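Enquirer: Listed next: structures, encoded as structure tokens.
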Structure 1
Amino acid sequence: MDAKARKALRTIQDCVASGRYIVLAHFVQRMDVRGLFWPDIQAVIDSAQVVRDDGPDRLRRVKWRVRGRTTDRLDLEIVCALDRDQRGNLTVFITAYWDRGNRR
């Protein structure tokens, strides 16, 4: 993980810790379909093994893919965008999917 990815992960972690995030409806649907709960998402963020820049989203926000392990130790990748508002950094959770081989 390079310095830019580490900085992005730290921003995402800080946003989650301070409640500065938005969870899109699609993300919630993906969680439901996969039987995930919020602690699973937090575990992925805390155990991030790979963080990579995924280019801008359709609103030109920087999008990141974060791969880590759920509370059940399954590999999951989440996609989120970094944004800012008048109060500071904000993370927008877009989607989540199983890494290959971990489908339920």
Structure 2
Amino acid sequence: MSKENIFDLIALINTTDGNPDSIVDAVWGAGYRKPERSANEAALLTIDVFFEFNAFSIPARYWPETWGSILKNELTKIAMGEDFDLDSKQVAKRISEAGYVKVMTNDAA
């Protein structure tokens, strides 16, 4: 991601209230996505997410139900980071380093 694009991402994150859900909704809504996954990668990501939800005893009614919600969960984990640092520069850096780029989307996931 170029410096210009990372500045756009930082500016976008700065428009939120700093809540992880708000950050993810803004980034997702602006069309930032990772490149398409292979079927194997998609299956492994889904299994990973379900394992984590189960391990933390999250009731099944709160589990992701769509591929889009699996991807948003992945973005949430990236945005929050290991240390839950929600500084806009750090969040933008993590999102960029994870391979997210702005794309044209027409999904409502």
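FYI, it's all coordinate maths here, none of it is from the lab. The model shown is predicted, which means the values in this text are computed figures rather than measured ones.
Enquirer: Between structures 1, 2, where is relative contact order in percent (Cα under 8 Å, 6 or more apart) highest?
Expert: 2
Enquirer: State the single structure among 1, 2 that was used to calculate Rg/Rh (Cα atoms, Kirkwood Rh), giving 0.96.
Expert: It was calculated from structure 2.
Enquirer: Please state which of the structures 1, 2 yields -10000 when helix-only ellipticity at 222 nm (-39500 (n - 2.57) for each DSSP H run of 4 or more, over all residues; to 500) is computed from it.
Expert: 1
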